[in-house]
Structure formats: C-alpha cells, structure tokens
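Multiple structures are listed underneath, in structure tokens.
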Structure 1
Amino acid sequence: MGQLQVRKPAAPTPIIPPLRFVIMFLTTACPSGDGASPQVAPAISVQPQSQSVTAPATATFNVTATGTAPLSYQWNKNGSAISGTPSATYTTPATTSADNGAQYTATVTNIAGSVTSNPATLIVRAESTIVALDYSRELFGTAPTLRPTVQSVDVSTHTVVIQGEDSRAPSIPFTFSLGDGSVTNGFFPQSHLYTDASRNYVVRVTAHYSLNETDSADVVVRFVPPQITATSFPAAVTVTIPAAVPALGSRQAGYTPPSNLQPFDDSFFGPSLPRSTAEYVLSQAANVEADILENDIEQVNGDWRQVVLRDPAASGAYSIWYSTPIAVGAAASFFQGTPGYSSLFHEMGHNLSLNAPASFRYGGRIDGNANAIFSEAVAQMFQHSVAYELVNNASKYGLPSDLTLEMANSARVSAQVVRGFYDTYIGQGKPFATWNDPSTTVDETEGTFMTVARQFMIHAEQAKAYIGPLTRTMRLLRTFNPTLAAKYAPGTNSAAADVFRSTLMVAALSYGFKQDLRAEFRALNFGIDDATFTTLYNSIP
C-alpha cells in the first residue's frame, strides 16, 4: 500500500464587499485627495478706523476679515493684548487723557494662520473746552518738536490745508483729528474739506514715534471770528490798529519815529479776524500790563494809548516807546493768519515799562549798550505773564477757547525761545554780560537777560502765579531815580556797572517772589553786591 498523503485545506475565499462601500470608505478616509477645499489664511478686508472722542466717552473699533472659518479675534492696545476681546468689534472703557494717541490693532487667527490689522489711533479730547496755559514743559521738560500750522483756508470751497513739521522726522504717519469727527492718517501737508463753515474747528495732530511714544499739538481752523463777550477796560489803555497813519511825534531828544510806517489796511483783516477783534485783545493785554505797573506810567496826552503800524521793511515787531502816541511797528505777517500775540505783548511791555515810573522813566535813561538786562528781561516777563493771565482767566476778559488756544500756542513757542537761550548760556559756561559790545556782530547780553527771564518764569511756575510776583518785581524796579540811574551807568562798560545792573534785577526778582535769590543767581555767574541788594530790597516798606 502506498503512503497516505494528507493535503492542506485550500485557503478560504475572501468576502469582498460591494464596490460602493469601498469607494465610500476611501472617500471618507482620504480628505486630502483631489477635489478637497484648501484652508485659507485670514486677510483684513476692512481695516479699523481711527476714532476721536471727548473724555470720558468710549470709542468703538471694527475690523472685517476673510478666510476659512472659524476666525478668532484678539484686540491690542499699543502692541499689548487686551484681555476678553474675542469679537470683530471692540469698545474701549471710558476714556481719559492718558488714552490720547493710543494705537489699536486687531489680530485675526484661524487654522491656516493669522494677520494683524493696521493700527487705528484714538484721539481723546479733554472734557472741558477751556484752554489752560503753563510753561512747565517748555521750561523743565523735553521741548516739543511737532509744530502744525494752518497753511490756508479757502472760504469759498471750505478746503483747509494743514502744514507742519516735526524735527524728529517720524516714519509713522501722523494722525489728524480734524474737529468735525473726521480722522485721517498721513504726512504733511493734509487737505480737508469741511461741510460746515459756520463755525471754527480745533485740529489735533498726533505724532507717533518708536516705543509707542506719541505727542500732540492743536491748531485752530478759523472760518468765523472769535465769539468775544466784551468786558470793559479803561479807555486810557486802548490799543488801535488805525486804517491811516497818525502824526507821530517824539518825546525823546534824538529819537525820530520811522518814516516808512504804513497802516494795516482792510486787506489784512477779514471775516475770520476783524480789526476790532485784534484791537480788543491787545487792549485787554495793555490793561493787564498797566495793572502790573500799578498805572505808574508817564502819560502821553493824558493816557497810555497805543497804535500798531505796519513796517514794510520789518521781519518782526519793535517798540516805539518814545512816540506820541506810543506805537508798535510790526511786519505785515502779524495780522496775516493767526496774529503774533506773544511778540505784540512783548513790544507793548517795552512801551509801558520804559515809560515807567511816571516820575523818572527808564526810557532814555538806560538806553544804549547796557539796556537789555532791564528792558529785554522785563519785556519777556511781561509777554509771558500777560498770556498766562488772559488764557487762564479767559472768562474774565470774555475770550473764547479758540482764541485763547491761538494765544497759548504763540506764548509756548516764545517760552521755548527763552529756554533755548538759557540752555546755550549754560552750555557756553555762563558768559555773564550786561554790555553789548558794539564792535562785534553778536549780542553778548542775550544769554544773560534770557536767564533773568527764565528764572522769573521758573519761580512763577512753582508759585503757579505770574501777575502778583511780576507786580511786586516791578514795584521795586519802579524805585528808579537819578541815583540809581547813575549807578546803572548805561554808557559804561565796567565791572562795577555790571554788578549793579545784576544786583538790581536779582533784588527785584527776590522782592517779587519774597525769596532771597542771591545764591541761585550767583550759581549762574551773576555778580551781586550784598550791601546794594539789601538797600534795594528794603527800599519798599
């Protein structure tokens, strides 16, 4: 018998499901196959827009984005995430001045990526429309570099061009809050069409620097005159801008008023700045200056009226303190656009202080190469004190906020000039001088008299008072008499005369602030005679 052979059983036949189930399975398991929809990263289709609000109002920002859903949102302020901001709309909490200039962005994210919007700037205006003026930043802080101006106002088309400069030259566009609810971003110049020309607007320009640093400055766009509520002032201090040049006489031997003076005719004034408005402001300024001098001023035909006349050859303004009537000469530009308020207050300060005291005026008795430590320092004190008084007590003088803003801007610029000369004086090693050497082309006294003005302003800022201290300062200076004039020795370049002139001003400021300032001024290289200081300080009961 042959050997029994055992065969392996055949492999079972596999059961193959219907084809349709295989196709379904493969389709379900392979979502990345041909015909699948791609994931799309988010993109911003509508950027958030800059907003302008008045504190404490809130501001709302919106962003619109496209891309594969779902989209998630994160709002950021100055580059830092704001918690609890998951939607395309973000509303700020109640705003404060600290929020002014803040930049808001939205970051939109989905499965395919993320994108961050362009920044939108929040401009926050103070709740009050009252303009306040101090010089703390100009005197103590970092001087502003942003200076916007209104280049042109077309009253027929209502188109305004805002020009300006910023010496820091930021690369980020400026934000322009245009006062009518419009906010734009860009660089100078900016043009804007206002739909309502029956009112004036305050434009706030915000500069954006690195590390989220910002700075802002305001300018007035004027379509209509300032709405002044006139208050009375003594007729004796009236300032006019006459349409014809009056006959000018002289009260000082050897002095003759310029022969080329012309009037500011009607072409220099218009609907937005009537002649009467400028005259009213200057008259109120003269009223304040006369009060500072306690009306101890030499009268000219029974009063202290002044006129402002145009000098076609001038680039600035100057005092004609000796004329009858008392006058100011000014370049044509002083009433083209915003008036040069601070400079005009300065020259009017010359006019009245050089005609004081009434019994023995300074004018004509300190003239020459040694006049500036008194005349220029005092005029600086006057111009900044008057602006401080008018702006911070606007309702007393019936002045609206748009006009006081223009006045404050003018005064802040001139305060920066004072600071600049002081810094130069310190940087050059404190080169004290009361004598302007006629053989040189520079004025050696500028740093010295500007330092006197700066120290007055420093103490006035600390006291938060200008008019009272300046009134007391001038009360001592008005003790001027023939004996003091001889010691002042305006025609003498000597150490003794230097020391007397210095001591006179230091004693006056010390009396003004009821504080002995000798050590402070000695540290600034001012020579002071203690015996003279004591005599002057005690000369007034």
Structure 2
Amino acid sequence: MTAIEYWGRMSRRSMLRSAGVMGAGLSAAALIGCSGSTKDTPATQAPAGASGGAFVRKGTIRQGAGKVSEAFDPALMLSTGPTYWGLWGNLALTAGKQDYKLQPSLVEAWEVKSPTEIALKVRKGVFFHDKAPTNGREMNASDVAYSLMRHAALLDKEKVALYPRRTNFRFMTEAVATDANTVTLKMSAPNSAILNGMADMRTPIMPVESKDTGFTDPSKVVGTGPYMIKQLDNAGNGTLVVNPKYWEKGLPKAAEVTKQSFDTYQANTASFIGDTIDYLTMTNQPWSEVQAVGKARPDAARLTWDYGYIHYLRFNNKKPLFADERVRRALTLVIDGKAIGDAFYGELASPTGPLVSTWTNEAIPASEIVKRPGWNPATREADIAEAKKLMEAAGFKEGEISAAIMVFNTPVHPANSERVRAQWLRVWPKIKITLDGPVDSGPFNQRLAAGTFDMMAYSNLPTTDGAVEFQNFYASDGSRNYGSFADPEVDKLCAAAIQEFDIAKRGALIKQAEEIVINKSPIISYYYAKQVSYVTPKWAGYEGYPGPGGQGGADMVEACKFVSLK
C-alpha cells in the first residue's frame, strides 16, 4: 500500500508511524560492485541504525566536494547544500532507500486530522549542536514549523522565486507549533504528496535562531545531525566532529569528517586516485573517466544505482523568440538525445521524457519514449523535415536565429551544449548559438530566479514523489519551472494530480499533462543518468545504503554515518 493510499483510508484519529510507502517511487534496485570489478552486483539494504551499546568511534572520513559558491542556506541552495547538511542536519521524514517507505526522523508520527490538516508529532530528546547560537538546546515544534515555512517560501514572499523546493509544499498555508512537540500543517486544498515532499534531502530542519544569525558565517550554522562544524570556511573546506548528543543510538561510527573543496572535477578525481579522499561521485563526468578511475584504483568498489537525475536544455519562454511554440518545437525535433547521452555517459544514460522515466507510475515509460522524436532513428528524416517547416513558419526559413545557452559549471553541461549546438548547425547552418558559462551555482541560481538567460543547460536531482517532480517543473508556479512555461491545462492537471489519492488516477493525470508538455516543448530532456561512485576499501558498513529511493551523491554523504573504518 502506498502513502497515497494510506491517506485515502486513514480516519481522523489514526496515527501513522513509519508505515506509508513512497508514492510510485523510482524503479530498479541499488547495485554495488565488488572491489576492483567493473561488473556491478545486487546489494542488500544496510540497517537504519545501530542498536546501541558501548562502542568506540574511530577514524576520519575524508570527503571531497565542489567549491561552494553560495551561503549554507538549505532553503536556497541548489547543488552543494545536501553534501553538507546531510552531515550536520536531519530531515523531518526520510525515504527508504530500497522500498520507498516513509520513515520517521525528526517527526516520529503524524495524524491526518482532515484532508487539509495534518498534525506532526516532533521527536523528543533531539538536541541541536552544543555551540552558538543554539548552545545544545532541545529541538522543538517551533523549529520544525519555522523550517517548513521557510522551505515553502511562506516567510519570504518578496523573493519566492529563490526557493527551489517551495512547491514540494503546494497548498500549504501555514505550519504552526501548537505545543512543544506538535506542528499543525494547514492547507488550502488536499495535497496527497506533502509528506513525501518533506523527505526531500534538501529540506532539513533548521533552528529558529537562524533567522537572526543567517547562513553566511559557517561557524554559526548548526543542526541536529551526527556531525557538527569544528571549522569550515566559505568555500567548504574544514573539519566536522561527532555530535555527542546525536539521537540515533550507535551512530555515527567515525570520529570526524574532513571536507576538501575543489575548484574542478579533475582535482577531485585526482585526489581520490591519490587516496586523499575516501569516495568519488562521478555522475557529472564522462563514462571514459569513470572507466579510467576504475583502472587507476582497482582496489576501490564501484557503486551504481538508478535514480532520476535528468539532463536537459530549457527555453526561457519569456524571451520573445522562445515564446513562439513553433521555434521551441523545431529546435526540439532535431535533437538526438540518445547520441548526446551515449557520447558522454555511455551505458549510464537512459531515455526519458519531460518527467524522468524512473517514476514508473507517473512518467511515460522509456519503452514508449524510444518511439518518440529524438530517440527513434526511423523517424529522424521526417522529424527534421517537420522542424524545418515549423522554423520557416515562425519566420526563420534558414534558422537564422541568435541565442545563448547559460551553462551550469559541471563537465556534462558544456559537453551536452556543444553537441546540441552541433546538431542544430547541421540542420540550420545560419543559426548562431553561443555558450554562456560555465556558471557557478550561486550566480546560476540568481539568474534562474531573475530570468536573465535565453536557454539554460542543467540537470536536477529528483524529489521524492513523481507528481511533485512534474508540477515543480511544469506548473506555471512550479519551483523548478525556470523557463516560465505556462499552460492552463497543465496547471489544471497538476493540481488535480496532487489532490488525487488514487494512485492509478494520479498517474494517468500526470501522463496526460506530460503529453501536452511534449507537444509544447518547453524543455529538451536528453536522458537521465545513473549514479556512480567509487569507494575506498577502508570503508565498511555502507553496503546497500545508496539506492533508487535516494537522491544522488547525497546518498553517499548520509551513508557516512554508518561507515566504520577498517
């Protein structure tokens, strides 16, 4: 039974405790490779925590990460936040890595009062880090309510566009601490996925003191997580030590974590090969580099698992050129997504439509996507002919348009963008496309919010619910609708899906909306990529932790609390 079905059946007084399955979660099981092997084999789920008892924490986990170019504000951060907050923070709820079940975390139970009101029971005996500004005080309902309100952008209505997870909490009007351990969520309409939205790895719980201290000074950033900041600079270099009051008994197992921040992926990779960091996440690096690392570090285990990391190009519909549906559709029809994916990711790339195909209930399946333009070689000539007609009808007979692609700063996006430009040039030699970037995370987010781009090349980690994922991307007010796409029928279908508690009907509504998006072409979704990481042989205890219910490299960060060092 899914979480959605639970919602539909629970009475007002029924309490839910770690039982609901994540709605229509991602497909495929986690895989883990034997040390030095290039063949991945199935893994088993690691335990959610130790059973307690005396033990000695020992050793240092050495992490590498990209250079931080934004404040450590979890409500605003794009890509770097989870790799830090996963160590020093916790979520209200979590998603099971293999079975998608909602698991209690800082919220230990919830009660459905009505279709538009939920009571969250906040866990007692959880303490913030024993340093300013919280000084080791106990977490309470006010902290949870404040955090949910911030993530939902309800405390900063002048800058709503800056909050990329806000529509995880669609229809929520208020989160109120009704006593020290109870938060009441109030909604203007039912939301069948709001609990799933809280399990997004990018929505940790913050102390209320952070509204005064902010997040620009890392020494004042605190959470409830297994590690606390001893020293950290604004680029992300530093040391974290064990939180002695951590609430999950027997965790973490290592004594400290060091963080090294690298300007380039090449430097990060070299550090792993040189054995100065313990694991390497390679989702944004080419398959050739993945293979090269395996040869350079035959002692390391390679982990691969399936999840919804979608790579795409998005048009800014507020620009007059791309407000024309014919131009967008023409540019989309000529793109060979399979060729782009194969050239960079090789066997790690898989076909997807506008909603990543791993959402098996809501998304149009990959078996259907491969019959569509961009994936079907049998229709390539006809697709190009249709694209030329559309471009001519829009007033550009020879494709003589000029525009720039704002490129995010990971290696995959310049490579994808170069290949997109080359494919367009083969059809329209007079087209003028420039690459703007690569652009770091902080300024990239600011430009997304301001809409100061023509097109943008990016990728997104998934949320924890397929309907939420779709509406975040394509509803007119969706928090990831960076291109300002707007279609009243899509809005209507998204709202209906979020309010629908029948899993089959919910999936049908999203598929109907996805067909509209395909025809309107606000996005060119090339492919989705599997997650791949290498792990030092010095680690034990993480096996099976990363999985399809998780969200990319942040899985490896969270897994660090389970790691014992040999």
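Bear in mind these aren't lab numbers, they're just calculated from the coordinates by the rules spelled out. Predicted, not measured: the structure shown is a model, and the values here were computed from it. Cβ atoms are built from the backbone, for glycine too; each structure is taken alone.
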Value 4.2 of distance in nm of label points 7 Å out along Cα→Cβ at positions 67 and 395 was derived from the coordinates of, among 1, 2, structure 2
If relative contact order in percent (Cα under 8 Å, 6 or more apart) is computed to be 23, which of 1, 2 is the source? 2
Read-out helix-only ellipticity at 222 nm (-39500 (n - 2.57) for each DSSP H run of 4 or more, over all residues; to 500), computed value -10000, structure in 1, 2: 1
Winner on distance in nm of label points 7 Å out along Cα→Cβ at positions 187 and 523 once structures 1, 2 are ranked, highest first: 1
At a computed 1.47 (Cα Rg over 2.2 N^0.38 Å), which of 1, 2: 1
